[in-house]
Each structure stands twice: as structure tokens, then as C-alpha cells.
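Coordinate-derived values only; no laboratory data. None of these values were measured; they are calculated from a predicted model. Cβ atoms are built from the backbone, for glycine too; each structure is taken alone.
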Structure P
Amino acid sequence: MKIVFTLNQQEVTYHGSGSVRLLDVLRDEFGLTGAKEGCGKGECGACSVLLDGKVVNSCLVLVSQVAGRDIVTIEGLEQNGVLDPVQQAFIDEGAVQCGFCIPGMVLSAKALLMENAQPTEEEIKQGLSGNLCRCTGYSKIIAAVQRAASQGDGQDE
């Protein structure tokens, strides 16, 4: 099967079974390892990507479902060697420890800020609710999203 989609602003073609998980295609076919295999059940958010600007768990999406659609991974946020402002806010706030959950957290924060430029703390918690972190706790992650929002970041897409 031939599946064409946009991946990090570039049109790509996948040749293979349409019943393969998007997560596996991203990692194995395109070498994009930011999305991680966590629970494999869509409960942890480690495999999160943006699909047409919305956060999805790539472990629950078949590659056949992305034909003609737009995928953004954590690797696709930086532009010309410059981190996305949301990524930078996570660094500036010390919201990164082991890094396993951070790609999903950053993408969820990015999607939230694209939809709601000035979320409340409760809206941030809700926006990140599909992502689990075992290292930082959530206070620094919430602070990073607040920093990005206060700087008007996340709105550039």
C-alpha cells in the first residue's frame, strides 16, 4: 500500500501495510524517535504527535488513517536549528528530567496554546491530562506552559 502524508512540513510516502501503527512507521521508517512506546494503549502520552494540529496517541493510529493528513512530531517543532518557544520554555523552567514524556508534553502544550493562547492553570492541567510524568511532578511543566503562554508562544502555526 502507498500512503502519502505530510510529516514535519515535508510530503512523504510510506510503502507497506496500512495496518501498521503510526508510531512504528515514525520510528522505524522515518527514524523519528521522539515519540516513544510507553504503554501501547493510549494512556501515557509518550507517543503523542500532532495530527492536523490535534494531539493523538500514535500507538492508536494506523498509518492508513493519515493518508493526505499533516503530522508533526517533536522533531518537527524546531525550525532552522532554533527550538520552538514551547520547547524553550520547558528548558527555561527546568521541566525536563529523563525526557521520556517530554515530547508528548510539549506537543500537548503546543496544541493547547494554538487553541487557547491564555489558558488558566486548570485548562493547562486538562490540556496535559493525557500525559504521564514520573520524574518532574507537574509543577515545572505547568510553569513552562504558563511561561510560553505569557510570551505569546505556541501561536506561530
Structure Q
Amino acid sequence: MRPAHTWGADAAAGDAAGVRVALAASRFHEPMVARLVEGATGELERLGARAEDVDLAWAPGAFELPHLAQALARSGRYDAILALGVVIRGETPHFDYVCAEAARGVADVSRAEGVPVLFGVVTADDPGQAHARAGGVSNKGTDVARAAIEFVRVLKEAR
């Protein structure tokens, strides 16, 4: 049996037209995060978003991204929020706490506020892995931008 209707096909050119997106970015490891921002904005533009529909706000680090995302969600101005950051493992458990709280916080905000908040935080064991995922081999900013537009579309269809 085939479903009567399928929601959530991949995002395509033009799908981001009129979609308002906020980028919540972490200043920690800013050069790599800037590449995530570039990937996200480039993909949003490719999908049809206008520059005036995309805003950028900076948080001190990845741990603070959920709080910033919540403030942006509560503003009522955005259809989706992209949480962008880089966390690189060090010699202490700090990495584990920051990553876990950033991920949990972003998920909690998304569910509580009813606005898709996508987790675009690169979590890497070393700087080489982080560079590869922040524009080297791939760009997590690009990936979450495309996923955000797809998710906004499917939520609008489902409602």
C-alpha cells in the first residue's frame, strides 16, 4: 500500500521564499562558525530566501545557544532557527557537558516554543574533524539550512 499523501520531500529551489530564519551562532571558534554561517546563508539563498528574511545573532558559546534560540523563538519573527557552533574535545569532561546541554537545550526550546530549532553544532574530537565539517569536506550549516526549510514546509502541510 502507498500512502495517500507524503509530506517532507527534499527542499528545492524556491522553497525558502518568504520563510523567516534566524541564525543563532556561537562566537567560540568563530572562524569555523563563520564558515557554518556562510554555508547556511548560501543554502538559504539557493533555496530562494531573501537576505531581509535571514537574521544573525551571536552567543558567547555553544552552551548559550539554547537561551538565544529561545529568545529568538519567543520574538515570533521566525519560522525556523539554526543553532550553529563548534565544540572540540579537550582533555577534560567539559566537552561532554557543553555538547549534551547544547543539544538538549536546543531540542527543548524547539518543542516548548513550537518553532523548529535545528542543531547545527559541530562536535569534533579534534580541530581537523571540526574543519572538515565546517566547510572542509562538508558544511553542517548548509545541511541544517536545507533541513530547516524542508521541516518548515512539512509542518505547514501537516497543519
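General remarks:
- For helix-only ellipticity at 222 nm (-39500 (n - 2.57) for each DSSP H run of 4 or more, over all residues; to 500) computed as -7500, the structure of P, Q it came from: P
- Value 24.1, calculated as mean count of other Cβ atoms within 10 Å over residues 43-50, assigned to which of P, Q: P
- Each of P, Q could give mean count of other Cβ atoms within 10 Å over residues 35-42, but the derived value 22.0 comes from Q.
- Identity of the structure behind 16 (criterion: percent of Cα pairs over 19 Å apart, for residues 83-146 alone, calculated), options P, Q: P
- Answer label among P, Q for the case where relative contact order in percent (Cα under 8 Å, 6 or more apart), calculated from the coordinates, equals 23: P
- Distance in nm of label points 7 Å out along Cα→Cβ at positions 51 and 67 derived as 1.5 - corresponding label from P, Q: P
- Here distance in nm of label points 7 Å out along Cα→Cβ at positions 11 and 59 is compared for structures P, Q. The highest value is that of P.
- Here distance in nm of label points 7 Å out along Cα→Cβ at positions 75 and 115 was derived from just one of the structures P, Q, and that gives 0.7; the source is Q.
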